[in-house]
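Chemist: Down below are the structures I want you to see.
All of the numbers you see were taken from the coordinates with simple rules; none came from a lab. Just so it is clear, the model here is predicted, and its values are computed rather than measured. Cβ atoms are built from the backbone, for glycine too; each structure is taken alone.
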Structure 1
Amino acid sequence: MKQVEGDLIALARDGQFNVIVHGCNCFHNMGGGIARIIAQTFPEALTADRATPKGDPAKLGTISQVTVACGAHRLTVVNAYTQFDYQGPGPLVDYDALSRAFRAVAQAHSGARIAYPMIGAGLAGGDWARIAPLIDTALDGLDHTLVTLP
C-alpha cells in the first residue's frame, strides 16, 4: 500500500488514478464523508448505487461502479458495500464485507491505478490498523494507494 497526502477527488480528476474506491452502506445514503463529495462530484456514482436493491444485506461485500469522463481520461468510481447501515451504534464497517469488496475490485481492475481513502475508519468507526491489512491482502500485487487528507 502506497500512501500520499492530498485530495482524492482532485488527484483522480488530474489522472493520477483511474479507479477510486469508497465505502458505501446498503441504503443508497451518500450523505456524509467522502461519499457525499463523490455523489456531488460524480452523480453517476449515486445513480449506480441506486440501481442496486435498497437495504439488501446481500449487497455487503459487493461493488457497483461507473466510469466517467474526466477531461482527456476516464475514471471509474467504485461503490464498495462495506457497511449495512449508515446509523446506529458502531462500528458500522463490516470487515468481512470490506475484504470481499476489495477482492472484487482486484478482479475487476487488475491493471488499474487504484486509490481510496481510509475506508471504514471514518464515519463507519472501524479500526484502520485492522482494515489496512485487509486491503493490502485483497490488492496484493496491484498498484494501489491510500490517499489521506493533509
Structure 2
Amino acid sequence: MQQFDYDEVLDLILAKDDRYPREAYHFVREGLDYTQHSMAKMSGAKEPRHVSGQELTDGMRQFALETYGPMARMLLNEWGIHSTTDLGEIVFNLVENNLLAKTDKDTLEDFAGGFDFDEAFTVPYLPSAKPEKKSTKSSRAKRSK
C-alpha cells in the first residue's frame, strides 16, 4: 500500500480547487470520524462502517453543533460551506484523491438538500420565548414601600 501524507494530498487538492480552505477539509474528515464512531456506538458494532451521504451530513451537523455551538454557522460559512452540497463537494474531492473511499452507489447528489443551514445552526440558538413582563401591580407595590 502506498504511503501518503494527508496534508501533501490536501495541498494538491487546494492547488486544483480553491473553493474551500484546508480547514473545511479537516472539518469534513473529523466529521466523518465522529459520524462513523457515533453510528458504531449506537449499533453496538466494534468497527466503524461506511456511511451514506445523508448519514454523513447529519453526523457533520451534530459534530458542528457539539464542537462549535452557536459559532458553527459562522465558521462553516468562513470555510465556504453554505449547504450540504458543499459538504459533498469536499467529500468527493477527498474521494477523487484517494483520501476517502466510496461505493458504486455513492453520488454527489446524496448530499443535496440534506438539511437547511438556518434551521440547523441558527434556530437552536434563537430565544425560545419573549421574556415575561413583570406585572404592573407588583412593580407599584414595591415602589410604594
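Chemist: Any idea which of 1, 2 comes out highest on mean projected area of the Cα convex hull in nm²?
Modeler: Checked 1, 2; max of mean projected area of the Cα convex hull in nm² sits with 2.
Chemist: Supply the structure label, taken from 1, 2, corresponding to helix-only ellipticity at 222 nm (-39500 (n - 2.57) for each DSSP H run of 4 or more, over all residues; to 500) with the calculated value -9500.
Modeler: Structure 1 accounts for this read-out.
Chemist: Matching task: 21.8 is the computed value of mean count of other Cβ atoms within 10 Å over residues 53-60. Pick the structure from 1, 2.
Modeler: That value comes from structure 2.
Chemist: Work out the source of 3.2 here, i.e. which of 1, 2 gives that when distance in nm of label points 7 Å out along Cα→Cβ at positions 45 and 69 is computed.
Modeler: 2
Chemist: Given a value of 0.90 for FRET efficiency 1/(1 + (r/R0)^6) of positions 5 and 109 (r between Cβ atoms, R0 = 35 Å, to 0.05), point me to the structure among 1, 2 it was derived from.
Modeler: Answer for the origin of the read-out: 1.
Chemist: Just checking, which of 1, 2 has the largest value of relative contact order in percent (Cα under 8 Å, 6 or more apart)?
Modeler: 1
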